[in-house]
Structure P
Amino acid sequence: MNGSGRLDAVAWARRLGRGEARAVDLARAVAARVRAVDPDVHAYLAWDEEALVKAAEEADAARAAARAGPFAGLPTAVKDNLTTVDFPTTCGSRILEGYRPPYDATAVRRLRAAGLALVGKTNMDEFAMGSSTEHSAFGPTRNPLAPDRVPGGSSGGSAAAVAAGMCLWALGSDTGGSVRQPAAYCGVVGIKPTYGRVSRYGLVAFASSLDQVGTLTASVRDGAALLDIVAGHDPMDATSAAVPAGGCLAAAEEGLSQGEAAWRGVRVGLVREALGGGVDGAVAARVEEAARALEGAGARLVEVSLPTLDVALSAYYLVATAEASSNLARFDGVRYGLRRQAATAADTHRRSRGAGFGPEVKRRILLGTYALSRGYYDAYYVRAQKARTRVREDLLSALGECDVLVTPTAPDLPFGLGERTADPLAMYAADLLTVPASLAGFPALSVPAGRVDGLPVGMQLMGRPFAEAALVRLGAAWEAMRPWELPVWAEGGEGR
């Protein structure tokens, strides 16, 4: 529940469990919302009203027979780089247009096992390469809070779908900030778990050492609940951590009930470099105000330094593009996806990749291939990996002085559609504050921290590896202190 009296996904689940609502009615209302809103927002690349309603009906029947999970029937969206057997998986690219995988991603399989009803697949920057969801081959997504502005990226479709009430919650992916930054721009909550917490099996690879499945939700406890559903060890993913999962929803509930008291005695590390150059003054001011509110609740503010923040962005774009250059070699016009037949195999590759990949993907493949080439590997890729190690060490050092690190999520407000498409460096700068946690593999959470001129500002909380429960407890306590508006998903969404 939120201070507006509107219901989050967890509250809807409890209404369903008490017999106060039916999943099928909720599904139909969400479908009506998609029909009414998505032609303008373009959050979805594919959706299926009939399948959504059928899944909700099955959830209602299972609940009546006392064999449904607590979240069965809740309308859920999935980013289009997670494989699904019943929807195309295009990664926002022409090279995979119409491709239907033969298997579900592990995260999707776990959604289905919990009885969740899939609405559809959300729009994204092509192969998750972008910070605005303008690099989709199928057209941009608009920010539902400000239609002339971007929703962030690359998980902008998932963030917009949640913010516009076109699903109750959604999965995205985060390589350098692709869950957290759109969460900040759309005024919702984004969680990037510790690397290895959620299986990457079935997540189409961009940069394998960085990619992570994350959540986009309207409230912190929703993010905690969704993370509990999809987290856990998976033998199909060699990087999956054999670490006990679960407990995040309980931690979030504790934070909500404690409110300000949850922050008492917590050492909050305010990162000095994240409030200075390269960060919009109004954004920094909102986050500093939030930090002072935490101090007023009994937290102890500690100024900490991340001296490698200025090199983290450069290191990230070398590591990520190098891995992308290798990962995207499989899209060759032979095995699956777009094929432009030519006289020779080499010409077939060139024609297929030339027609199938968009300009940003081509740019990153070229950058990565250059960084890995003979004579430049040591100068660029190896040095970037050394810088990555230093970033991790700096984060560990800072977290030795405090319990949680606080920065703005994004260095600026949502920018205008088309404003940065011709300036890649300006676009990359949107990831300035999110890449450190990605390079280190640490968990991070973005929560709304207020608005500037009606546009949302996100506050990022970063914690120690596998400390998601501690993060969501504090994030939920912040939400209890400063409630924000939740979408109205359906008639009856107001009140209890």
Structure Q
Amino acid sequence: MQREQLSVFDMFKIGIGPSSSHTLGPWRAAQQFVAMLEQQGVLPQVAEIKILLYGSLAKTGRGHGTDIAVLLGLSGDDPVTFAVDEVTPKIAGIGNTHKLVLGGRHEIDFSISNDLLFLFNESLPFHPNAVTFQAFLSTGKALSETYYSIGGGFVVKEGGQSQQKAEVDLPFPIDTAGDLLHWCIKTGLKISEVVTENELAWRSEQETRTGVLNIFNAMAECMYRGSHTKGKLPGGLNVERRAANLNKRLLGNNTYSNYGEWVTAIRQTGNSFQNILDWVSCFALAVNEENASFGRVVTAPTNGAAGVIPAVLQYFIVFCDGYNEKSIIQFLLTASEIGCIFKKGATISAAMGGCQAEIGVSSAMAAAALTECLGGSQRQVMMAAEIAMEHHLGLTCDPIGGLVQVPCIERNTMGAIKAITASQLALQTNPDNAKVSLDAVVKTMWETAQDMNSKYKETADGGLAINIPLSLPEC
């Protein structure tokens, strides 16, 4: 059986919110479908396109921007570079003109209401997040492909593999926490150092460093932007953005003009327990308010949980003197490996496992990363990840109105605080006395996911989603 080989850049992807599984994944699937049409030389012959959304993609697709994502993907736009301010005008243009330019080159007639279908009562067996693209050619021939968005921006084509990069010989193959601990004990390397060695199988160390710092910069820019943007979130819930007001209240009269100066200004507010709690909440709120507004974020490991790792990393930078490239890279490399273990052994998709698969995994990743950066041993790092996930087991995904807003945004603040607490517990504990292993909690999370009722898996059919009497647009 072929091992699943995952890189730090599989766990951390730059994209546009609000959801990695419902926005980024379908966007990538649409790009792949257009690429297939180009490879077969039939793109100029396409006369009509139909898009069929199934399961969770149908039930919460409008709230998560799935319809927007597939149209932008079919248009040839890329989530890493497409200007977020152009999202609304571009979609409005498609709706008003009833024209879609496939791959940015071939224009066809297209009706959003007639050609993009939400099949609310139909699901496909492989995964709840399914989309089928149908292309009807002027020759009378038709082509169809089905894709599954399996969480974190990962996409599987029906009958194909999710892994796009070539298989390589990794010096330290890892599927489980036990594998990771084995290599750490055998070599004496830290977890981040093991990851660094594996990444060399794909690219140079300098390329990895540059790429990871790009990821950090995207996180920092998102957090900074979210901490200085007021207003209401889109979608109909009329949720007020809180990060900007909280940031202003905490800073008082401190002035600054960029991210680095902002870090200095935050440090000057003091390090009382209450102040740190408020700042960690502000950091997480900022990221996920941006995510909910179709802003540019980093999957960590998903968009819905995108605020946890940046918030804990920012805590480390500001309050633990971690503002240097070496420590930031160490943090993100360690976090990525923990995320890989959960993806291989369980899931990072809320549509498969509820919110434990997103906030729980991100909290475990952040706890592990913080622990290594604060000097914890390899066993303490894994213990921190286990503690963080253990106390997210069973967490449901029940977004009100199908929007990644309530309770999703606040859950990122909770995940960040739990990660810091888990790290502190692990650092003050002898891991030899631990009763629960990281592999045991990964196994338990997957079993819990399988037992969880489907209405608590990103469908908006249960939980808070049906118990909050709000007047919302159809979503």
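Only the coordinates and a few stated rules stand behind these numbers; no lab work does. Remember, predicted model here, so these are calculated numbers, not experimental data. Cβ atoms are built from the backbone, for glycine too; each structure is taken alone.
Computed values, structure above
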{"read-out": "Answer label among P, Q for the case where mean count of other Cβ atoms within 10 Å over residues 152-159, calculated from the coordinates, equals 36.0", "value": "P"}
{"read-out": "Which of P, Q yields -15000 [helix-only ellipticity at 222 nm (-39500 (n - 2.57) for each DSSP H run of 4 or more, over all residues; to 500), calculated]", "value": "Q"}
{"read-out": "Among P, Q, which structure scores highest (criterion: mean count of other Cβ atoms within 10 Å over residues 192-199)", "value": "P"}
{"read-out": "Source structure (of P, Q) for mean count of other Cβ atoms within 10 Å over residues 400-407, computed value 24.2", "value": "Q"}
